[in-house]
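Since every read-out is calculated from the coordinates, none of them should be taken as a lab result. Since the structure is predicted, the reported quantities are computational estimates derived from the model, not experimental observations. Cβ atoms are built from the backbone, for glycine too; each structure is taken alone.
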Structure 1
Amino acid sequence: MRYFLHLAYNGAYFHGWQIQNGQTSVQEALQLALKHILHEEIELIGCGRTDSGVHASDCYAHFDYKELSDKEIENVVFRLNRYFTHEVLIYGLYKMQPQAHARFDAISRTYKYYISEEKQPFNNDFVYYHPWKLNEEKMNEACKSLLGTQDFTSFSKLHTQVNNNICTITQAYWERKDGELIFTVSANRFLRNMVRAIVGTMLLVGREKITPQEFKQIIDRQDRNQAGVSVPGKALFLFKVEYPQDLYLYVD
């Protein structure tokens, strides 16, 4: 039986999603927890590979195991939440179609990045303090250049093992809320380091170091060296992952 595990995690406790030698990862921690509860080696396939320090308020991973009753599923979720203290939250465990894939079947992913122009002594772990006034209007103008299907090599980590750097971005915008400036971006897929590189370059627009037109030229050049530096991962959240409803065996 194919299952989707629905979870959230605080990335400050992990060196990203993917298993790495000598580093604590979300994938490894969850696999150890499932082995402890299910008494079997479990291989989890995540919906994406968040970088070190990046958080997820909405994340999925799939694995295969024998069919469980509804009561057994509730018990697995309960025990997983007991296994972790506060760094991981399990929302649920869902029975899926046998071909369902947490990574390849996701039709949309949304990230949010949180910036504060003022010091945040009580929320510093989840926002990026940027003490320069930003021109939100020009940043939103630059966002228009991100929309659509195009090559985002300029915002990709170099030497990654992907076939291409083409993504389709469906929404990208900045908004002010509760004293913070928040960037929201949705796409069918994201490249490694992509959102952090976009935000770092957007900050140049906001500080009026470059124009929105120059931001578009950076995209067109398909050269990572032309873009700005990547912002810290601590303020980045995987906010929403969406799947076709017919992948679920049982939908409320």
Structure 2
Amino acid sequence: MSAAFPLIETFMDALRAGDERLQTGDVLAISSKYTAISEGRVIQLDTITVSDEAHRLAERYRMNPVMAQLVLQEADHIFGGIPGFLLTQKNGIISPNAGIDRSNIPPGYAVLFPKDPYASAARIRAELQARLNIRIGVILTDSWLMPGRAGTTGVALATSGFQPLADERGKPDLFGSPLLVTRRSVTDQIVSAAELVMGERDEATPFAIVRGASVTLTDTPVEQSDVMIDWKDCIYVQSLTAGYLGGEG
């Protein structure tokens, strides 16, 4: 299949077709899958050579060996898995199968994450700002599973144009006590709102304009390290590994 296409031109066409305008202060949410396809990050599955390690993973977790191979190639870290899926870290997000997606794509193909999501978000923002003479924020959206909860919710794969976190530490709560650990993920909250209209299935809405989000625009580069935490500080990873109680208690 022919995959790569001009994302900026496609968005401009969508603006004209919808009689919409992008304004200074807006945040443009863009499907990370759509971005990846525009960059040619589409894999034909029958071209993948499966290694011995991938065959072992596939047998252990009862999954497609080709998918196991792709996960090995794409994941930054593999934690473990369940039948059909490997739990991984990729681009700072803990997700199944390194974000490799086979939905909304013809059979026999899979879509990978953009190669450098933060660079993609920054490039899209710069091109749109130059073309439209405005200042905006850009988010590449994805969805993920909340631990212990059924169903997916929105998560930002990359952000450009504003700080993704609002640090509330040291600020008073309702009773004047200082907050100790709270940092709000503004960018993930925006994605969750945007995905209400973008959808997950056949809505074919890869763009959403978020207006009135009250973010402070900045040209300071945003990087993956701005939103990641060390695994020793992650309550889920640390509790299920080093902090696992097993049969105690």
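For relative contact order in percent (Cα under 8 Å, 6 or more apart), which structure out of 1, 2 has the highest calculated value? Comparing 1, 2 by relative contact order in percent (Cα under 8 Å, 6 or more apart), the maximum is at 1.
Here FRET efficiency 1/(1 + (r/R0)^6) of positions 101 and 133 (r between Cβ atoms, R0 = 30 Å, to 0.05) was calculated and came to 0.10; which of the structures 1, 2 was it taken from? Here the read-out was taken from 1. Here mean projected area of the Cα convex hull in nm² was derived from just one of the structures 1, 2, and that gives 16.6; the source is 2.
Between structures 1, 2, the calculation of FRET efficiency 1/(1 + (r/R0)^6) of positions 45 and 165 (r between Cβ atoms, R0 = 30 Å, to 0.05) yields its largest number for 1.
Figure out for me which of the structures 1, 2 the number 3.2 belongs to, where distance in nm of label points 7 Å out along Cα→Cβ at positions 37 and 77 was derived from the coordinates. The value was obtained from structure 2.
Looking across 1, 2, the calculation of distance in nm of label points 7 Å out along Cα→Cβ at positions 213 and 237 that yields 3.7 traces back to 1.
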